[in-house]
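Please find the structures below.
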Structure I
Amino acid sequence: MNKLKNYIHSMRELIGNRPFIMVGAAVAVQNDNQEFLFQLRKDTKEWGLPGGAMEPGETIEQTAQRELYEETGLSSNQLTLISVFSGPDFFFEYPNGDQVHNVTHLFITDTVTGTLCLNDDEGIDLKYFSLQNLPENMDARAKLILSSPSMKEVTI
């Protein structure tokens, strides 16, 4: 079990399903066709951006890099921080009832190395989508991020 799972597990032992604040990162990976990479989540069966929670002792950039690799097999040393998202719209309840108030740092990159593959047990598929042809079963937080003014201003 990695540090994060130990950390979250120990927190859940103390507080049960009650909400807590979770700091994390998401990465918008853009390919040459101006499409963004999405992961189909195993737990909710929704498409979302690769990302996850910060581990104790990490910087937020390290979180973004680790989560990108763990969920997609891709690496990037050229991440640009676009915005930070939080508030009522970023509250999430997992299928098991665990509740979190997310503080999500969005990074973007068009420079990745590695082979696209599922590296963990959190996802069941990876696919690039254009902003004009997004999947119907998309995570609500990803929808908010992609429709935010921050993303409309992004040019890589």
Structure II
Amino acid sequence: MSEFVNHAPAGYQCPFCDLARGNFDNPRNLCRPEDVIYADDLALAFIASHGFEPNPGHVLITPRAHFELLYELPDDVASRIMLLTRDLAVAIKRAWQPDGVSTRQHNEPAGSQHVWHYHQHVLPRWHDDGFYFTPKRPIVDPEVRARKARELRAFL
């Protein structure tokens, strides 16, 4: 049992688990077999049903087994997902020649997660695409950074 809260509602039918099993009975699941780019015993990579306009080609990488959160991933699964993230970023560069590639991953509702199965996003990016723009933040005081580093070291 995980020490972390499960956020899936009662009766949740996980679309990524269905994809991993090849089950397409749930009409709400927009994943299709043709979306799959790569599959092995630990992970899947597929084109997402929802794009980030104006540039389609958004890839999701998920564990084959059901894990909701990054915090729960076993080392072998986490390693495989990171290697696939790199390999898919290279494939995106070669296939579509974007100006760059972004990766992102969300955990829990406050972290913007909305599918209750861990997934890593890999997205082609173009100059001035307007996606994921964050204004430059103020510099964090060095004393605050040092304190935050100490707090995290205590839990590693």
Structure III
Amino acid sequence: MPKTKPASGKSAAVSSVQGAYDFSDQVGHLLHRAYQRHTALFQQIIPDTQLTAAQFVVLCAVEASGACSLSYIVKQTAIDQATVRGIIDRLKSRHLLAVRHDESDRRKVLVSLTPAGNRLVESTVPFAFEITEKTFTGFNPAERTALLYLLNKMCSSDLPE
């Protein structure tokens, strides 16, 4: 695939001892761009303009498990704990989540959907399916399957030490 040159006239590739490095061909950059595209579709399609993709993922994780701990949400969503806390606070202020202490361990916080949160998840899921379909625009069924397989494989692989 030929590389285009930016307006400055310089190539996007950086020469090094190992050869040319073009950030735009790197997996991290491509994953980031794909995520940006998906997130833009989310913001365009979801009717609740206050709901972000990360908030929706948290709501779905809580809906799938019932009352759950903060650490469970972090593990299921792959969102860091500080960010999850902020998301929970925002969703709680919208009366979509309820937070309470575990009766057997007062240090443990349990998060659950409120009836309004449950209704929002139920009404948003059809739009989430539409977003997935639009994210896959231009992919044939085999490409979709291959991409999902490879992304799942990448996500389940242990990080190198």
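The numbers here are math on the coordinates, done by the rules we state, and not lab data. Predicted model only: the values in this text are computed from it and were never measured.
Out of I, II, III, which one gives 52 for percent of Cα pairs over 15 Å apart, for residues 21-84 alone as computed from the coordinates? Corresponding structure: I.
When Rg and Dmax of the Cα atoms in Å, for residues 93-140 alone is computed across structures I, II, III, the figure 13.7, 39 traces back to II.
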